[in-house]
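See the structures that follow.
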Structure P
Amino acid sequence: MLVFTVLISVVLSFIIWRTILFIVWVNRTLRMTSNIPITPFFETLLKLGKAQNLEEMYNLFIGLKDTYMDSEDQILRTWVGPKLFLTIGNPKHIETVLSSQDAIQKDSVYEYFTLFGAGPFALNGSRWAELRKPLNKLITKPMIESNLGVFYEKATKLSNILSKLAQNGNSVDMRHYIANYFADTLAVSTFGHELNELEQDKWNLAENIERVISGAVILIAKFPYCLSFALAIRSKEGQKALQSSKCLWSACNEMIDGRLANKQKLGETLDEEPKFYSDIVQQVAKKRNLNKLERGQLAGDVLVGGYDTSAVTAATVLLMLAMFPEHQEGVYNEQINLVGDDTSVPLTWEQLSNMHYLTRVIKETLRRHNPPTIARVAANDIDLGKYKIPKGATIFIILYLLHRHPTCWSHPTEFYPDHFLPEETATRPKSAFYPFSWGPRSCPGKLYAMISMKVLLSILIRKYKFETDLKFEDLKYKFGIMLEVAQGYHLRIKLRHPTSNEL
């Protein structure tokens, strides 16, 4: 009886102590953030909770932005129960946060993205470092340069597939085919295995990933699932997303098993210095004693982050060029002057580095179609000058606002590649453009993505002319990992120089 009484006393004392700490934190936080405009929690929650798809989610976000974040400071606070969210869109504030060592940790909202993978994209702390540090050593300029032949081979294969589709005159879902290109290049260069999705289309990756991302984003905003990932994963929407995720993890396991089989043929051991990301995953899976499904999940977010974001960007580039023929011809003329019209000749690093017009088009596409927001947790107080971010607050960094801020961009709402001319770039703060985030948590594959995109786009633009009936002013958008075009990426393809067999 005495032991029970002591145990109850200890538990009650702990609860009281934690309650006092929480009350002190809330009072301190309220004082620190009293000058930050506040949005009504229930109104925000009810509006976002009504969204049935990612296009509706985007439209509701725009409505909330116009209502509550139309001031120059672009800062807002929202309480969700005991949790404080600070939303920022001001360039100076964003630069301060992203360059701070006190804003490295990702928020728990990223737990929802473990639906597609439990690797460096979603994790924090030692488990993040265990995967991210060796990944940084793999994705280097020499590694990318050594894979130029892989990019060229897969881009040529995609070009040949499109050649057959171009002859029927129908529009083509470019995202689907481009996604398979990036899946195949990533599989060989990063996982050490030939996946061959361009020819087999076995895993239906683009569509499965779209379903998973849609499910995750909807669950983040929908009450009561926004309060608990454990509750969200048990919902009907969560279970549907999970089924699509298992397909992705199976694709990851195929690549890991393929790499393991190749290691055995080469006489390599599991504990050798990793040559591919699949080696890292296998070593960590063995250390943690993971089952096969968990091993696939460990690799899932690198698969998604490594190819889906590039696929969306490249498909959007072609859509923009189809809507703006003057830019399409500008890019085409640069390519012809730089490398000629013979697509059977592989591209060199020097040629890729001198594709300035194409680079501007890609960067302008990333400005408009980047990840809409990223979330960090303040490990300590962060000083924004006029405003203060208290320790423990969740910070939503709205890149959508940053990349459209009128003080940074001369044509913020337009598609204007000249934003990235040297003379324009010189007048703009470096912190105005964060397509791959910033700091230790930024995308490790940004150079890889740019080079693999340039190889593909160079070959396609030299061989084909792309057309669409869509008008820029009529575009609708939806949320995903990237901001996407809701109408899709269906384009008509015409051969620039058809042979007699292709007429």
Structure Q
Amino acid sequence: MSASVKKKHRMSISHSAVLAGVSGGPSYDVPGLFVADYSIKVPLDYSGELPGSINIFFRIAVSRNKQNDTSLPYLLYLQGGPGYESPRPMDASGWLKYATNCFRVVLMDQRGTGLSAGITAASLELQGSPENQARYLKCFRADSIVRDSEAIRSALLLSGPDNGNLGNSGDSRWSLLGQSFGGFCCATYLSLAPQSLAEVLITGGLPPGISSPCSAENVYRRTFQRVLGQNAKFYARFPAAEYRARQVVSYLISQPNGSITTPAGNTLSPRSFQLLGLQCLGFSTGLERLNYLLESAIDPSTGAVSQRFMKDFDTSMAWDTNPLYAILHESIYCQGGEAAHWAAHRVRENEFKDEFDAIKATHDEKPVYFTGEMVFPWMFDEFKELRKIKPAAELIAQETNWPKLYDKNVLNNNTVAVAAASYFEDMFVDFELAQETAQSIKGIRLFVTSDHLHDGIRENGSAIIEKLLNMARGGVLLR
């Protein structure tokens, strides 16, 4: 890269900032794909306040019939979250089937997830005091994820590790595909290092409130309304589920302390029961899944909540393996001098208390409404692994000193080709708020549809990515 180009970088990862080059791991075949594993050492804290480094794991997947095609460009996939690792490729199916024929797809475990310094309650406790834990956690947001991505891009496309399987199209830029929170990361990338990007594809992930110091309260005000709509759909499709949900709540409130303990040591209470909506209400087959969970919730021989249901409940709650989602979720909406301060809890208590009062609904023989993508402070009392990090979670909730995630001026003057799928009935990313953000990104092309929910990429990913690529590259004309 020429010196003149380097000077234009709004954010640059120099070779000296990357503490070590790429380390190669195993390479292997899965049906239809060639996959190779790598890691790279990067600073823990790019601001330099905290010492140390972490390893970022990534793998590269390419169609087996394109394995030796060194002209293929790179595409970095940024997954949803925060706090979830990149998908593990099992075969050439879904969106990967299409993408790996056009790109070498980089699947990075975002920092704090999977094999990239994965955070658990136990690992976080090693940081010492709650204050130290909170300082550590602040290093795991989108701005740092983008800088990690730049370190990988620099290693692959500027220096190039000594591995013939990596390939190099000759272009130092790469493409992005961001799903959900991954789309938020794409907007941060467009703000911090647009010169590194050839094109950006976003699915269900245009971040809301990019000009606000903290948009969390407004986000939850909108998404609670979306969740009410999904509940109404659920009970309209499965009327028998209404009685079954009340059966569960009735049993729970009849027990000492109004709850029971699950096999994993979690507390199953009326309010934690409602959390099942997070994994069920907003996805393509989620209503069916919730219906089947409820049909076996009560053991007919005892009238108690069944062992099967308790196990299914524990499995649905990923806080033990992925606590980063719970502890950092509201902070993804913060980028200034305001704290999130348990925004979802405040909005629920102040504006939606009656609608989501499971005990009252049961007494009144009305539908028990499930909640959506919200994190509540009491979860750090009711879930075994979250209890261990409650003090740090409270500090994060009160934190006001958050780095900026979006540069509206840069986005207003964007020159990178951007295409985004926006889902009209998305329960996780409010459609209206997403449209407001789209108006701030110059040149963005929008694919608006009600054919899919938030997980359109999972349901029909190849078709969606092909359409977005055509839009980004001018194959779909403006009209």
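Bear in mind these aren't lab numbers, they're just calculated from the coordinates by the rules spelled out. This is a predicted model, so every value here is computed, not measured. Cβ atoms are built from the backbone, for glycine too; each structure is taken alone.
Rank structures P, Q by distance in nm of label points 7 Å out along Cα→Cβ at positions 116 and 308 and report only the one at the top, that is, the highest.
If we compare distance in nm of label points 7 Å out along Cα→Cβ at positions 116 and 308 over P, Q, the biggest value is for Q.
Which one of P, Q has mean count of other Cβ atoms within 10 Å over residues 52-59, as calculated from the coordinates, equal to 20.0?
Q
Which of P, Q yields -10500 for helix-only ellipticity at 222 nm (-39500 (n - 2.57) for each DSSP H run of 4 or more, over all residues; to 500), as computed?
Label of the source structure: Q.
Between P, Q, which one scores greatest on mean projected area of the Cα convex hull in nm²?
P
For the read-out distance in nm of label points 7 Å out along Cα→Cβ at positions 36 and 196, a value of 2.0 was computed from one structure; give its label from P, Q.
Working through the options, I get structure Q.
Assuming 16.8 is mean count of other Cβ atoms within 10 Å over residues 84-91 as calculated from a single structure, say which of P, Q it is.
Numbers: P: 23.0; Q: 16.8.
Computed on structure Q.
Using relative contact order in percent (Cα under 8 Å, 6 or more apart) for the comparison, can you identify which of P, Q gives the largest number?
Result for relative contact order in percent (Cα under 8 Å, 6 or more apart) over P, Q: largest is P.
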